[in-house]
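As structure tokens, here come the structures.
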Structure P
Amino acid sequence: MTTRKSPVAILLSGRGSNATALIQAAQNPDFPARICLVLSNNPDAPGLDMARAAGLPTKAVDHRPFGRDREAHERAVQEALLEAGAETVCLAGYMRLLTPYLTNCWAGRMLNIHPSLLPSFAGLHTHERALQAGTRIHGCTVHLVTEGMDEGPVLGQAAVPVLEDDTADTLAARVLEQEHTLYPRVLRHFLTGARPAPTGAHALVVG
């Protein structure tokens, strides 16, 4: 039986390491997604070069010409998403605070990955804040995107221990490794409803 591959668009702003993980997963014949577009607000994003090298459609919608009119920029992004036929959107290091316009367009169909165990440490500088708080368990979260920043329903999480000699960089590297495993697993679960089996001592999938 052939697996239906749902068209998924990826939005990124930088190097696209999580986008790479999703793209590699989608190359598997039994993965329920095909990447129909990789879009960036940064025309120079290395993630766009990575996607082009993988033979995928890419588009840059530079936010700078739109000035402070974030919704106008998002309308241009939305036009590109519709043109690509996307049914689901995955934010993968997309460093733009979204307006209600785009979150409402994709309500229940837009995922994001965040480098903390939400609701702890929403926002930026999560690893530094986790170390400052003395937390012993840190990790990452895939959640649905809503109007509130990092407030949407949690779809999956993966946890890592915080070690005594950790720096923000070493902790970030350990979390990022889990991100690359978690995001494809949660996307598969989201598209099919099939709960994935745990694949490691630090993996926790909910939703």
Structure Q
Amino acid sequence: MRKKHIGQLCAITDTHIQSRFSHVELARLALQGGADIIQLRDKTLPTSELFCIAKEILTLCQALGGKLIINDRADIALAADADGVHLGQDDLPIAEARKLLGENKIIGATASTLALAKQAEFDGADYIGFGHIFPTSTKHKPEPPKGVLAISEIKKSLRIPVMAIGGIDYENIGEVMRAGADSAAVVSAICCAENPEAATQEIKKQIAEAIK
């Protein structure tokens, strides 16, 4: 199957670790700063509200040249006609999400081990969200950070892109990309920044420096 382009930087919107910016505002600022993908992530909003936010962000993505991925919710991705969905281990199986969304939509899958990553690839995921790479405070993680060497190891065994996640910011994203990550997902380094647009620009600058 043809690889789908996921870009180098995914900005994950979060209104729980900060309350200054809404999902839509964060999406706009990140896109203006150069984010390739916006991942809308909110596990508490009512479905109707999440759908409306998704539609707003999709309009922004279409205007500013980004893609919209919905975290967990294949139904919202389908209803909003988003570019895809990112699934965790407890979400809808990849094969079932593919039946819903079709071959042209992006399906990402969280995988914290090589075995899970290989299974997700076999099941039809378009990319792996792999981590956590560094210590992170946005999610409780019982296992220790993987570190950048784990990126190099997992890349050797997969044909689909690897999106690194977990504690990534402008200071360490260079080593993440040099280790072989195709992309990186960033949460607090953008959402909690004083200026999310400028923070996104700086992260993209560090990516460009790392891969040139």
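Structure notes:
- When FRET efficiency 1/(1 + (r/R0)^6) of positions 176 and 192 (r between Cβ atoms, R0 = 25 Å, to 0.05) is computed for each of P, Q, the largest belongs to: Q
- Given 11.6 for mean projected area of the Cα convex hull in nm², calculated: source structure among P, Q: P
- Per distance in nm of label points 7 Å out along Cα→Cβ at positions 48 and 96, the highest-valued of structures P, Q: Q
- Test item: mean count of other Cβ atoms within 10 Å over residues 24-31 calculated as 23.1, pick one of P, Q: Q
- Ranking P, Q by mean count of other Cβ atoms within 10 Å over residues 104-111, the structure that comes out highest: Q
- Top of P, Q by mean count of other Cβ atoms within 10 Å over residues 40-47, largest first: P
Here, each number is a calculation from the coordinates, and none is a lab measurement. This is a predicted model, so every value here is computed, not measured. Cβ atoms are built from the backbone, for glycine too; each structure is taken alone.
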